[in-house]
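Structures are listed in the sections that come next.
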Structure I
Amino acid sequence: MKKVLKAVTNLIRGLGAVLLVSPFLLYWFIHGDNERYLWIINGPEPFSSFGGGPFQFWIGAILFTLGFAMIFVSGIIERHMN
């Protein structure tokens, strides 16, 4: 049981780390190339909203907060295991 809980904790921590990095990757994906930017913002909703700063900010803030929360929760679970 302890090995399974340790594996789940590591999975949560890994997903949290990916979510912490994802706002930067999303920004790079949207703004990395002018043609790609135009292709994204000319798409259907919600992609057409990616051209606006507030929408990008809130998506990035949500992803970053979820990543931090997942890492924090995995630390609490690991602390209670020991």
Structure II
Amino acid sequence: MNYKVTIRKNETQEVRECDMGDIEWREYSVIWWTDGNFGCDCNRERVFEESVNPDCTIDDCHCSDGRFTVPHVTLEDGTVIQID
């Protein structure tokens, strides 16, 4: 099932709803967004920036924790799943 992820840039409090395209929600997806690759700010920043500019490239992306928060994801059936 496709989904959208809500990401907040904590420094500015800007929130974006980002369509994850062809990436489907699976039973392990919560772990992917918390302890997996997308638990890291570098990947969260990429999704955040690509949501308004799909052609953007981020050359100076730093791995960290806390610059971006994912409050929840919304599945295509309207189900909301809390993340951070």
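Every number here is computed from the coordinates shown, using simple stated rules; none is lab data. Since this is a predicted model, take the numbers as computed values, not measurements. Cβ atoms are built from the backbone, for glycine too; each structure is taken alone.
Taking 38 as the value of relative contact order in percent (Cα under 8 Å, 6 or more apart) derived from one of the structures shown (I, II), identify that structure.
Details: I: 48; II: 38.
The read-out was computed on structure II.
For mean projected area of the Cα convex hull in nm², find whichever of I, II sits highest and give me its label. Walk me through the intermediate numbers first.
Numbers: I: 6.2; II: 5.3.
Across I, II, mean projected area of the Cα convex hull in nm² peaks for I.
If helix-only ellipticity at 222 nm (-39500 (n - 2.57) for each DSSP H run of 4 or more, over all residues; to 500) is computed to be -5000, which of I, II is the source? Before the final figure, lay out the partial values.
Numbers: I: -28500; II: -5000.
The read-out comes from structure II.
A value of 5.1 was derived for distance in nm of label points 7 Å out along Cα→Cβ at positions 3 and 35; which structure in I, II was it taken from? Show your work: numbers first, answer last.
Numbers: I: 5.1; II: 1.7.
This figure was derived from I.
In terms of mean count of other Cβ atoms within 10 Å over residues 11-18, which of structures I, II is highest? Before the final figure, lay out the partial values.
Numbers: I: 15.5; II: 11.8.
Comparing I, II, the top value of mean count of other Cβ atoms within 10 Å over residues 11-18 belongs to I.
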